[in-house]
1. If mean count of other Cβ atoms within 10 Å over residues 23-30 comes out at 13.8 when worked out from the coordinates, which of I, II, III was used?
2. Among the shown structures I, II, III, from which was the value 39 of relative contact order in percent (Cα under 8 Å, 6 or more apart) calculated?
3. Among the shown structures I, II, III, from which was the value 1.4 of distance in nm of label points 7 Å out along Cα→Cβ at positions 7 and 87 calculated?
Structure I
Amino acid sequence: MSKLPTVTIYTDGSCEPNPGAGGWAALLLFPDKQIPLTGADADTTNNRMELTAAVEALLALPERSQVEFYTDSEYLRRGITEWMPNWRRRNWRRKGGKLANVDLWQRLDRLLGVHEINWHWVKAHASNQYNNQVDRLAREAMKRG
């Protein structure tokens, strides 16, 4: 059995006002290179930008990988690690009814089946250089968007 290539991913989303113009960013850290990704949406929410960053980062991987995934979004991390199994069982609905951003959650769910992912939460606007970098890139993308 071959060992999967390893990549570290940092993502962030930004939206001002929320809802309003938004941007997202991802940084893919390979052993030999770094690849930044960004995008924007003129009419969105912060949560959609957080999810979009995760989707786009995983789509950008050239092959099945072992991923160390870092986010400062509890919505993203807890959605993946805690809430998603129940949403699946309820046919993509929350206990209280409609699930927001269901399209992005379903895309993420499909991508989770491709890669082996360890999810990590990092404090926003703290001392993590990569988290600060994707925060800056997401804000720049939002302003350009």
Structure II
Amino acid sequence: MENECKRKKSEEALAEIYRNTNLAMQSIEDILPEVDHDGMTKELRAQHEGYSQIGSKAAKIAKDKGIALKEPGVFKKAMMWSSIKMSAMIDGSKNHIAEMMIRGTVMGITALRTTQTDLPINPDPEVEKLLSELIDLEENYEKRLKEFL
């Protein structure tokens, strides 16, 4: 029973990593056409690549362990897209775009930290390492985005 619980929590953590990276990449793809600042465009593209790499690692781990990961739903993506587009239409300044991206990053960090707290003692080391890697990456991104405020 204990191993089943440990396995389930690791699967949930892996699903959260995958969901988080997919939503982050989608947000970046949605906002990039609105960005009119070379430095921010470069930063967001670099972040997209970082999220893509971690998402790919999560997908590989899931495949190796026979775990099916779900893409974020179409409705969630559509709501996110419309929210980003409306907000950028109202204020397309680099400061405002940085604020939007920071809010999303902080939400991601919060969800990941909660997931990390919920991990059992001695979780799957591969999943635990990837979760920590993503948290570190997002915390770094948050700092870098603050430079655009």
Structure III
Amino acid sequence: MESSFVFLDFLDEAEGRLVASLLNEKTISAGEVLFNYGDPAAVLYFLSQGRLSVHKFTGFQEKMQVIALLDPGAIVGETALVQDYVRHTRVVAIEDCRLYGLHREDFAALKDQSGALACRFLEHILSIVTLRLEKTSDRLARVL
């Protein structure tokens, strides 16, 4: 498995190759927006190189707040795989970034080809999202 795909290390070699074959490389420069609030969500991204900041509206006029900083190995835009959705955040490159995108249609094809692999993939994504939610809840509890 290519070292750029370390984010697929939860899969065995054959599974990793199969998923990697579905990924599309994307590069963005520092300061460039990966996606914006309100954009259609059709792609899950894996961050391979660089750093991203995640911004969310505060509810006060049009102000946005950084709610997360993402390092290599992170996923971003995960809801794109499971539903027709619009983005509720803005994601901006802090550094030049290399990402790999998995389109919803490609994930649907993977489900048709190997339901068990797609299930393991979603379980992994769910474990990451759950951990993020726990950390967010902990931070919120300290603030309140």
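Coordinate-derived values only; no laboratory data. Nothing here was measured: the structure is a model prediction, and the numbers come from that model. Cβ atoms are built from the backbone, for glycine too; each structure is taken alone.
1. Numbers: I: 23.2; II: 19.9; III: 13.8.
Comparing all candidates, it corresponds to III.
2. On the way: I: 35; II: 39; III: 30.
Corresponding structure: II.
3. Numbers: I: 2.2; II: 4.0; III: 1.4.
So the calculation was done on III.
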